[in-house]
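What follows is calculated from the coordinates using simple rules that are stated; it is not laboratory data. Nothing here was measured: the structure is a model prediction, and the numbers come from that model. Cβ atoms are built from the backbone, for glycine too; each structure is taken alone.
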Structure I
Amino acid sequence: MREFRGGVAVVTGAAGGIGRALARQCVAEGMQVVLADLQPDPLHSLAAELAAAGASVIAVPTDVARADQVAALAETAFAQCGRVDLLFNNAGVLISGYSWERPIADWQWILNINLMGVVHGIHSFVPRMLAQNSPGHIVNTSSVAGLLASPLMGPYTVSKQAVVALTETLHYELQGIGALLKTSVLCPGPIATGIADSGLGRSPGHTASPDANAQFMGFLRAGIAAGMAPADCADRVFQGIRQEQFWIFTHDDFKPGYEARCASVLAGSNPLYEPFSI
């Protein structure tokens, strides 16, 4: 897909971080934008900002963990805009801690947003986008953690690796039916967003080892704070869409680690953890 002006984009997780930058980029490309996020105040604030700049914007408070709300989002988008050309399944959260110490409720919370949010988006939007029989594109946000695992990141890593597998499956399926609809998986490295704080207060009574987790979270926040600007990430995403790239990366420094992982898999050797940027 190379022509965006006059098209319609839907962005989940639009109220902050990468989603906010994607929404602004959509507007810069001349698109009408349907913004979705669980947080109504920043969502409507962004909608007001974009509308004041002359954009056509619709804000739909949406919990992507709920299939009925994503279905309602799709219904609103198609009813009010007539079509959807770009879909960004972008909403995501992060929780850290030892895998065995995270409460089951936290596993369910992060998987319902990071993974099932994408599933719900595919289920509600793909049939209608296919029926348009016109060029379109879906971008599912994963992470470098979708390709490489690390300690203290169990729920997040599981969810993001599942998004990679789901998107690759979708790519083969669309390819197999000769669809004009294409898909990409975004695997960003550190982007300067607030995702490291998305789980604050989620489980005040959990038993995660405070010293190990505090040290890790300090490292994580420092890396994210020094990361790429979300606007630069959004620019790379649109470059990838224009070139119909399945894999969209923001950083290349993970690749030696991924190459080593592939070599280890082929050799059947035990994994060896080497820190990488998420």
Structure II
Amino acid sequence: MTDTEDRITAHYGVGNLYDRIMNALRASGVDPAALMPDHLKPVDEFHIGGAEATVALLDQLKIDPGTHVLDIGCGIGGTTRLLVSRYGADVTGIDLTPEYVRIAERLTDAAGLKASFIEGSALDLPFDDESFDLATLIHVGMNLPDKARLFREAGRVLKHGGTFAVYDVMRFGAHPVFPLPWASEPEVSFLGEPEEYLAAAEAAHFQLRARRDRREVAKDFFARMQARMAEEGPPALGLPILMGDAAPAKVANMIEAVNAGDIAPVEMIFDKR
């Protein structure tokens, strides 16, 4: 690993995460022995909008049973499991953080689903050329310093006519204040402007099919989250488990930047020419 990759894995690796998730499930009234994929949604969709945002992206695509999907930056496997349970896809998840990969395997098995998980870098994908019909990238590009290489690798492993579906936080103004959910220090934050993604895609022979800026969706999501917490308090099972003790500051800084118009989540769907 490079020094940057070591810093990224250190940021996400919180330790003893599987046991913490299991304990939070029990505190929420869920028996881990009867775990269903939806039980994990409060914690395993580590991006703005959660599972709603994932479905909003994926429902625009043609995904059938047997579609070969690569979930780049799969985290603890939330999107991977959704692709399997909702669409019947054949999914491989890859993530840089070893702890996330191990937990993704265990949670998927516990939920009664089957998927493959591999430890590796989005910038050096360990797969043969033209191996997948679809690749997804959901809130990952903020940790990737080389967007051009990302798109070249995605294009290499996708079949001719394959699709690359991106849902990332992108920069429209000033960089947010640290800490943030994806970075506690400047050395591992690589927020890109939409134009950077579009240029990288064009150079890698992708054609933009669809784009949606989701700032208003993000504002609504955060407003609902804050209202729910004001009324009910913090949930036992939620994303703060993944973000550690600094979770309140990370979320507050992200919300402030979204409301200021400096950052926003953006969907981009590309087809390999």
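Here helix-only ellipticity at 222 nm (-39500 (n - 2.57) for each DSSP H run of 4 or more, over all residues; to 500) was derived from just one of the structures I, II, and that gives -15500; the source is I.
If distance in nm of label points 7 Å out along Cα→Cβ at positions 83 and 115 is computed to be 0.7, which of I, II is the source? Source structure: II. Structures I, II were compared on FRET efficiency 1/(1 + (r/R0)^6) of positions 27 and 107 (r between Cβ atoms, R0 = 41 Å, to 0.05), and the highest value belongs to II.
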